[in-house]
Structure 1
Amino acid sequence: MTTTVRDATPDDARPLVRIREVMILSTWVEQPSSTWQEPATEELRRQLESGSMIGVLAEVDDEVASGALARVWQQLPGPDDDGSRAWIFSVATEEPMRRRGLARAVVSRMVERIDALGVARIDLTASPEGGPLYESLGFAVAETPLMRRRHRA
């Protein structure tokens, strides 16, 4: 078996959406609709092209087995940093390929890419299963709970 970890290109949008689907199916209680994949693929392709999003893939024998995405942006600088931010998300591995270090390889490469950009802060949301991996890579539980509001039509 040959494993390759590489940076994603816009042509990798479809397999990265598949990896996102793997993550969604493993974490959502209800089965999501199947109508989101095509618009997500097109939007991801555009964002990978623009550089507002970056991706990393792990391939086993030339088949995508694991991946991650990250949004990179600039907000206003504050007293403790320059305001550069990244959010890592949709980290997942196809079920038959789990427990082989692929997620670790993908996230490690993603952190290297983000660090090379000089980003001051990287955030993510960890599942209970993923927490130990992220902690081993230097992430710590943040002191502020996430809050969310959805628009209601």
Structure 2
Amino acid sequence: MELNDWILSLHLLAAALLVGAEVVFGAMIVTLWRENSSVRVNSFFRVSQIATWMVQAGSAGTLVFGVWLSISKDPYEPWNGWIIAALVLWAIAGGLGARAGQAYGAAGMEARRLAGNGDVSSHLVGETFGPSTAFKLHVVSNVAIVLLLIDMIWKPGA
């Protein structure tokens, strides 16, 4: 195997980490939909920490190894249209995902704080794990990720 094969493998592994984390977050959102029980929401805290690490590693890896590939592989250039589209979609997905994560994280911290006092209900927790702004940001971030995957697989214009 050549160096570019290893870089591509690491790029794909990072993409799998990113998509896997989004699946975990999606499953958590569905499971906790309209949940206001601080104990129940807090029970997912460790899982969300692992998924957050997966998003960070996946995002960094896809960017670093993707740009590296665009420079080192002969038929590609960093200024190709589909690569620029991928970078824009990556930034959109990352920015919106981070904002959603902050909102869900705040609700999770609230649940963690309240869970220490027993099973206390929280309006913030129940509101966040429902049709909230955080949910909408998460959905749009996932749409950007799907479009990014489509762009990476079919490379329009390449």
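What follows draws every value from the coordinates through simple rules; no lab data is involved. Keep in mind that what you see is a predicted model, and the values were worked out from it rather than measured. Cβ atoms are built from the backbone, for glycine too; each structure is taken alone.
Tell me which structure, out of 1, 2, gives 18.0 once mean count of other Cβ atoms within 10 Å over residues 52-59 is calculated. Walk me through the numbers before you get to the answer.
Working: 1: 21.4; 2: 18.0.
This figure was derived from 2.
Between 1, 2, which one scores greatest on percent of Cα pairs over 19 Å apart, for residues 68-131 alone? Spell out each step's value before the answer.
Details: 1: 37; 2: 56.
Largest value of percent of Cα pairs over 19 Å apart, for residues 68-131 alone: 2.
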Original post:
Which one of 1, 2 has relative contact order in percent (Cα under 8 Å, 6 or more apart), as calculated from the coordinates, equal to 22?
Top reply: 1
Subject >> Among 1, 2, structure where distance in nm of label points 7 Å out along Cα→Cβ at positions 4 and 36 as derived comes to 5.8 >> reply: 2
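I have -10500 for helix-only ellipticity at 222 nm (-39500 (n - 2.57) for each DSSP H run of 4 or more, over all residues; to 500), calculated from one of the structures 1, 2. Which structure is it?
Values: 1: -10500; 2: -27500.
This value belongs to structure 1.
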Original post:
When mean projected area of the Cα convex hull in nm² is calculated, the result is 9.4; to which of the structures 1, 2 does this value belong?
Top reply: 2
